[in-house]
1. Work out the source of 1.00 here, i.e. which of I, II gives that when Cα Rg over 2.2 N^0.38 Å is computed.
2. One of I, II was used to compute helix-only ellipticity at 222 nm (-39500 (n - 2.57) for each DSSP H run of 4 or more, over all residues; to 500), and the answer was -9500. Which one was it?
Structure I
Amino acid sequence: MARAFLNSKIQPGKTVMFIKPTCAYCRRTQEFLSQLPFKQGPMGNINKIQDYLQQLTGARTVPWVFTGKEYISGCTDLVNMHETGELLTD
């Protein structure tokens, strides 16, 4: 279920973020993205999603941000991409 859910969300031409609501870095990333034209969607079972994202990225820490199928390692990298115009916002 987690694999199908994530594969349906991680798509070319899209930026998507997976978070834990209790994580300070996730809240900061979410706050940053709320200033850009992104839509928020449902998360699903966080434990199963976290297990599968660890398989994909090698990281168990949050947030997970993908632009297209490329994994961005966290909030700092996301902000840097935005500042250099690399972040997809469509």
Structure II
Amino acid sequence: MGEKKVVIMVLKVGLQCKKCYKKAKKVLCKFPQIQDQVYDVKQNTVMIKVVACSPEKIEQKICCKGGESIKSIEIVPPPKPKEPEKPKELENQKG
């Protein structure tokens, strides 16, 4: 089996419209791969966490099922892990 990836997606939806809000919520509930849903009504966005082997396929399915109510979908790149800084004290003792 493939390795499961965790991806965060941001969907732009007209959340002010009751019909669009209801349709987006209905579509997102159909997929068991979608774990977290955060609705931001002021910015008309929905942030979801997708755990799947191929998140791109889930993105296409959401777009097809959502129709015109879902305007766009963006995949948020994961934050890069910061490299730990070397302690300066150890470097001074060596020299």
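Readers should treat all values here as calculations from the given coordinates under stated rules, not as data from a laboratory. On a predicted model such as this, the values are computed, not experimentally measured, just so you know.
1. On the way: I: 1.00; II: 1.56.
That value comes from structure I.
2. It must be structure II, since only it matches.
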